[in-house]
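As structure tokens, here come the structures.
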Structure P
Amino acid sequence: MKWNTYKLTLITMLAAIAVVGRIVFAPIPNAQPVTAIIILTGFWMGPLAAVVMAFLTTFLTNMVLGMGIWSVWQIVAWGIIGIGAGLIGKMLPKLPVWALSTYGFLSGLLFGLVMALTMRAIGQTFWGYYLAGLPFDLMHAASNFVFILVFYAVFEKLFLKYEQRVQLVC
């Protein structure tokens with residue numbers, strides 16, 4: 001799909017929503033809409049758009065919440081999740097919302113696993129870090145499920161309008 005001003009504007013607007021959502025929900029451990037927004041973006045706009053979202057959101061929110069070596073791995077984890085959502089959107093564009101929400105739930109667990117593996121790479125014990133983080137990963141997974149259910153209808157209208165606009169331009 002061709003990149004144009006409208007697509008870039010939509011992605012930056014979605015990144016702004018994700019950034020605000022992550023900062024607003026920061027007091028609630030691992031309950032934030034970033035993963036859900038990246039999944040929805042990837043599902044409707046493709047894998048590359050989701051990777052751009054992962055980078056923008058991580059970079060901008062971590063400027064407020066704290067930048068560190070984990071920032072790179074957050075981008076990697078969210079990028080992988082977004083690529084997966086983009087591929088699902090291309091292969092199964094009529095996927096029901098509950099199935100996409102289930103993907104969001106599993107993505108929360110995957111995100112925690114990636115972060116635990118990267119902590120192992122810098123010298124932490126994997127099992128101790130992973131098991132200590134499992135309640136937070138479950139909260140992340142559950143919040144993804146709920147956020148996708150809540151955002152799906154609104155974002156679907158937004159993305160369908162985007163597709164109509166793109167067809168008019170092309």
Structure Q
Amino acid sequence: MEENNKRQFTVTEEILASHSQRFLNLLMDYIAQLFLFIIAFTIAVAIAESNGNKNFMTNFVKNDIAQYTFVTCIALVYYNLFEIFFARTVGKFITQTIVVDENGEKPNYERILMRTICRLIPFESLSFLTIPARGWHDSISKTYVVNKHLLDEKKKQFYALQNS
């Protein structure tokens with residue numbers, strides 16, 4: 001039986017997304033979520049009005065819990081769908097970054113779900129004040145946001161050395 005001494009690639013600090021990339025991700029993702037909110041809210045209003053509820057919009061505006069719940073659901077669906085299927089959100093596509101596990105691979109859906117739920121931690125955005133730019137939703141879920149091109153290059157180099 002052949003012994004397998006090959007190591008796996010490990011994400012290093014040099015390929016992590018910068019603070020500015022992370023901020024742009026956040027900004028672009030908020031804009032994308034706003035569009036989703038408008039679409040979903042428009043559909044909800046149309047459904048409510050077609051069922052005879054003419055006060056849906058007025059009641060929604062007065063109900064902080066309903067607003068928070070609706071916005072939270074939009075965020076949870078947005079991050080889960082994009083990161084489970086693509087390991088990237090709209091912001092990450094724009095900044096050429098990607099979510100990976102410690103070995104530079106696409107995280108499984110459990111990690112993405114944990115990552116998304118951790119975004120709901122109060123003051124989670126303050127966790128980005130550290131260096132490197134890694135939020136609690138990253139560290140708790142054991143995921144990393146990295147520069148996609150650097151990741152591909154470093155993995156190619158790493159595995160070329162492993163196979164030689």
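The numbers here are math on the coordinates, done by the rules we state, and not lab data. A quick note: this is a predicted structure, and the numbers were derived from the prediction, not measured. Cβ atoms are built from the backbone, for glycine too; each structure is taken alone.
Overview of values
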item: Structure (P, Q) behind the derived value 31 of relative contact order in percent (Cα under 8 Å, 6 or more apart); result: Q
item: Value 20.2, calculated as mean count of other Cβ atoms within 10 Å over residues 90-97, assigned to which of P, Q; result: Q
item: Comparison of P, Q - label where FRET efficiency 1/(1 + (r/R0)^6) of positions 50 and 138 (r between Cβ atoms, R0 = 35 Å, to 0.05) is highest; result: P
item: Structure responsible for 39, 16, 14, with semi-axes √(5λ) of the Cα gyration tensor in Å calculated and labels P, Q on offer; result: Q
item: Structures P, Q, by FRET efficiency 1/(1 + (r/R0)^6) of positions 130 and 154 (r between Cβ atoms, R0 = 41 Å, to 0.05): label with the highest value; result: Q
item: Origin of the value -19500, where helix-only ellipticity at 222 nm (-39500 (n - 2.57) for each DSSP H run of 4 or more, over all residues; to 500) was derived from one of P, Q; result: Q
item: Which entry (P, Q) yields the derived value 22.6 for mean count of other Cβ atoms within 10 Å over residues 42-49; result: P
